[in-house]
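Asker: Take a look at the structures listed below.
Here, each number is a calculation from the coordinates, and none is a lab measurement. These figures come from a predicted structure and were not determined experimentally. Cβ atoms are built from the backbone, for glycine too; each structure is taken alone.
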Structure I
Amino acid sequence: MNKIIEFIINNKYIILILLLAAILLFTNLGKIDMEGDQAHYAFRSVGYMDYLGSETQTTPLQWFDEIPWWSRLSFHDHPPLVFLLQHISMKIFGVSAFAARLPSALAGLLTIFFIYLIGQILYSKEVGLLSSLVLTVSNYFIWISKTALLEGVMIFFITLSIYFFIKSWSNTRYLFLWGIALGLAFISKYIAFYLIPVYLLFILFKKRDWLKDKNFWLSLVLILIICCPVIIYNFMMFSERGHLDMQFNALFHQSDADWPLIQRSPNFNFKSFLTDNLNVLNNVYSSISLFLFAFSLLFFLCLKNNQHKFFVITSLIFVLIGVTILGSGNRYLSVISIYLALISGFFLNFLLKSFNDKKVWKFLIIILLFLLLSIDLLYTINNNVLPLSISEKLELSTRSSWVGYNKLDEYFQNKFNNQCSTRCPTRGIYELNIIEKFGEKKCEINNNTIIIYDDKMNWFETIWIFDKLRIYQGLPAIHAGALNLMISDENRAVTNGLNQFSEFYFVSLEDESIVDKYSSGVFDSFKKQILEQSPNVESETIMGYTGSASFKIYKINNLKFY
């Protein structure tokens with residue numbers, strides 16, 4: 001017991017920082033809407049299945065009559081690790097937004113701890129503490145760590161690889177752990193490849209003796225072994241389709257036959273290097289953070305006695321180059337947060353030490369830093385924790401969505417828990433094969449229910465809510481626009497098929513401020529039929545966190561289509 005108390009006392013500051021981080025990361029983790037790409041990442045992770053239900057972004061599951069064995073090794077657009085971690089999380093904790101985001105949140109917490117260790121090894125314990133504190137109150141880092149995107153996990157493995165790389169400077173046995181961490185970073189997201197020139201340049205200029213060390217070469221073998229699933233996947237895809245996965249396809253300007261709308265031509269120019277990255281930083285950080293980072297970076301560059309400047313600055317440069325090639329976007333640059341935190345921790349520690357002999361001035365500096373970091377923390381809380389914004393002045397572009405889509409998801413998950421159907425309309429034989437392979441096997445058959453949802457709803461959110469029901473449970477959940485196309489050609493077979501259902505759920509979007517810009521509004525005609533045939537129909541309302549109605553669910557028995 002005494003040893004535990006002694007440990008807590010000796011490490012009280014990092015423990016408090018990690019407690020603050022845990023509060024920020026896990027509070028309302030499952031309540032924030034599953035917006036953007038995180039929706040289809042989580043959807044695919046449920047069954048570890050690479051399918052989007054798209055005709056313009058197809059996958060190996062659509063290309064062949066039988067699903068090929070190698071399609072399980074990776075995904076058509078990203079490497080497999082984060083999908084696998086989310087899949088395991090949802091197997092353990094159940095299918096939910098919380099479980100999908102849990103790997104990223106845990107990775108964020110561990111990243112903060114390892115930034116503390118890196119700062120401690122490179123400079124001092126004080127630098128480590130300040131760096132971890134800056135990272136904890138950073139809106140950008142907390143935001144990316146509370147999503148089901150790939151970057152949160154990738155950042156952790158990048159940080160872990162940096163930690164073991166630094167440890168290897170004094171003991172090359174750590175190169176094995178460095179190789180494992182780096183390999184896991186690569187199969188989290190390909191942007192981690194920016195580390196290749198960073199490590200290569202450092203080894204050539206600072207650690208050339210490693211080229212004669214067997215531990216270094218064995219660590220490279222470990223990296224290749226970890227990356228084997230992605231290598232085999234791309235080899236098989238190239239042999240079958242004549243191109244690599246979507247990311248490498250875009251990089252090497254290969255065929256666009258399978259992905260005509262997703263091609264991205266890599267380019268680099270100095271103007272984009274500056275303006276695009278500065279615009280992203282301006283979107284995701286408060287003015288206080290940007291002010292701190294600018295001064296810290298300038299100080300870090302100008303200080304002559306800074307033995308680790310080469311490693312940190314080359315990392316920053318190659319991150320920016322990689323992101324510029326990929327294209328601007330809030331999430332792509334998120335890995336920069338760990339470097340900015342480390343540089344800021346270094347600067348703040350130097351600033352505090354400069355006033356060691358002037359206690360009044362040091363006290364004033366501490367008060368000022370406390371106020372600045374508290375304001376930054378307020379930004380982070382407002383954008384990532386609170387459903388209702390304190391003030392528009394504290395809102396950044398990364399402010400989480402609280403419309404209530406996850407409440408809608410919970411409604412249908414509870415309503416149709418362990419139910420499935422054998423009457424789900426499919427897009428073709430390939431989708432039927434997908435449902436048979438990845439759908440629930442032990443479930444209660446429900447062939448009476450059909451769900452028709454508003455075409456004004458966000459496409460990403462509907463993948464997470466309704467395609468999840470359709471693919472994994474075989475329940476008929478149909479987009480109003482798709483249904484309109486099915487019956488508009490006066491196909492009596494389709495209409496008769498619809499009339500065989502005895503329980504209809506119509507999901508109406510009530511919040512007009514979030515209408516999908518691609519919607520046709522055809523749901524309104526279905527809503528008209530509902531009210532004409534059942535003028536007294538009752539509805540259940542899903543309330544948004546602002547207190548207004550976000551969705552209405554109309555349940556009707558024995559509705560007839562005409």
Structure II
Amino acid sequence: MTTDYLGGNQTVGSASAVRVTVSFKGTDQSIIQSDNWLMAGIAAQGPDGVYGGCNAIDWGYTFGLWVAPYLPQPHFHAEVFEGHEWVNCLPGYVKSIHSWTSTVPGLTINSSVTLIMQWTEETLDYSVEVDGVSWFLCSYTPNETALHYFMTGTVDRSWGIFPLPNTVKFLQFFGAWSNYNIGHVGWRSKLSHLGYIKTGESSWTDVSFAYSTDGLNSYWDNTLGWGGAAYENVKIYSTNQKTAFFYPNTAGITTGPDTLLWPLPSGGGCPYVYTWDGQQYAIDNNLLPASEMSNGIDVEDYYRLEQPLIPVYQGMALSLYSLQIREFENEHDFIDHVKLIALDHASDVKITVTPEGEILTYRQPLAPLWCIDNNGTNRLNEIASTDGNVSDPTTYFEGYPDDYLILNFGKIDTENAKLILRTDMKKMDECILVQIKDSNGEWQTVEVLVPRAYWSMEAVNLSPYIDKNENLMVRLFWKYHHRLDYVGLDTTPQENFELHHAMLVSAIHSADGNVKWKLLQNDQNYSELTPGQQIQLRFLLPDNQNQKRTFILYIEGHYIRMET
């Protein structure tokens with residue numbers, strides 16, 4: 001499998017870390033021949049800082065989960081390759097220069113394993129998570145000329161000015177790699193949670209879409225590939241949850257190269273907001289998620305920023321803050337109005353906002369007395385704390401269409417009931433319905449939540465639905481596939497806070513220049529963004545008087561999906 005870095009076009013980027021979760025669950029290890037093996041994992045390319053042009057060198061890095069009949073348990077295998085892409089402008093050669101093999105206690109054929117390769121200033125570090133337990137395995141000190149990052153994306157192959165067939169696929173994930181084709185059923189592999197950390201950033205980015213490849217087409221530079229024959233009679237089944245299953249079959253079906261395994265996200269909100277964190281603009285989350293269902297009509301979006309927003313300038317009385325709104329997927333955005341709201345409050349008070357823009361304070365929400373899903377399974381552990389880790393499915397509840405959770409918060413003897421949730425995973429449709437029973441005992445929808453691409457806090461004011469004589473029962477009904485990390489009910493009174501509307505000082509469009517006047521009010525005079533464009537916003541606010549400051553971004557507009 002291979003993936004582009006961003007968007008639907010060939011695009012090159014770099015990453016400081018790469019990961020994938022691998023599982024061989026369901027594999028009968030005894031069917032693997034005595035001189036054969038099965039491995040799944042990551043194959044990445046990193047460039048050299050000295051040798052280029054007609055004597056170019058690239059570095060190849062593989063890291064996989066390895067099973068073989070002569071191993072008592074699965075092992076991890078990593079290898080480093082020195083690839084001479086060109087020797088005097090002629091195709092070169094590749095050689096292995098370093099390898100190691102290791103295992104950890106408790107690793108079995110049924111384990112779910114996340115493989116991580118991550119660069120530091122001095123070394124390439126290898127670590128794993130096995131069934132939720134983290135292990136550091138090894139540090140590798142690279143050649144002094146190797147650059148400390150992985151390439152991502154694809155480019156056309158060429159020999160100087162002469163084009164070559166196929167593409168260079170810098171970052172690849174392999175689900176079936178053997179000494180030779182095992183040749184019969186009885187094994188399977190699964191790849192999920194494919195991701196990377198972009199160079200200069202600190203958070204993981206999920207692979208947005210992927211294509212299949214095979215040994216004959218697995219070029220990691222212009223002349224070198226991971227090689228080997230195509231793995232015949234293996235079908236790749238993929239899901240819109242960005243998971244790929246590799247199954248051998250007896251029907252002669254083989255997934256060919258360049259098969260789209262999962263597409264770019266088909267909505268759920270674009271563009272994205274980036275916050276200045278003191279050193280760089282860091283991705284926060286997607287905006288206008290409800291636009292997917294608006295049929296081109298403007299929608300309003302109130303979003304509490306999740307990432308730090310640090311002043312780019314701080315004076316004696318005023319501070320200047322900077323945000324960017326970027327379009328990097330495949331939408332055409334029409335942005336009509338943007339506001340930044342600052343809320344100064346006590347440090348032990350937290351603030352969030354409802355989809356309608358109602359600002360709610362909370363402290364320590366109460367967990368439900370119980371929480372069961374539509375199968376009667378207890379799900380309290382998954383939603384009781386804000387610990388969602390997409391690499392660990394035990395830390396969140398993952399719901400699919402028509403799934404639901406019923407939560408019992410007991411009798412509420414206060415005037416306030418604020419439902420606090422933490423959700424993620426954007427999709428193309430409305431997603432989670434918040435429901436309360438009406439006087440006839442039927443579930444009625446009181447709010448529609450549209451989760452975003454990354455974890456974010458949501459709020460619903462349930463105060464009007466308190467019946468002090470009855471338990472407060474809430475049903476969360478899934479209309480599409482989403483994750484839920486946390487649900488709690490805050491019953492404290494609204495706390496005091498100071499609200500400041502920031503002054504928009506400037507809005508500079510990467511192509512159109514000054515667009516400030518287009519963003520000051522709701523008037524359908526839009527600033528438009530197409531893929532690759534951005535708007536840099538600067539806001540002026542009074543200094544925070546030794547209180548905690550929370551930011552809410554308001555944006556009004558819509559987007560339409562562009563044809564690829």
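Asker: 27.7, 88 is what came out when Rg and Dmax of the Cα atoms in Å, for residues 207-542 alone was calculated for one structure; which of I, II is it?
Answerer: Derived from I, not from the others.
Asker: helix-only ellipticity at 222 nm (-39500 (n - 2.57) for each DSSP H run of 4 or more, over all residues; to 500) computed as -18500: which structure among I, II? Could the numbers behind the result be given before it?
Answerer: On the way: I: -18500; II: 0.
Among I, II, the structure yielding -18500 for helix-only ellipticity at 222 nm (-39500 (n - 2.57) for each DSSP H run of 4 or more, over all residues; to 500) is I.
Asker: Here's a follow-up. Hey, Rg/Rh (Cα atoms, Kirkwood Rh), for residues 287-470 alone derived from one of I, II reads 0.98; which structure?
Answerer: Attributed to the structure labelled II.
Asker: If mean count of other Cβ atoms within 10 Å over residues 143-150 computes to 16.4, which of I, II did it come from? Please list the in-between numbers first.
Answerer: Numbers: I: 27.0; II: 16.4.
Structure II accounts for this read-out.
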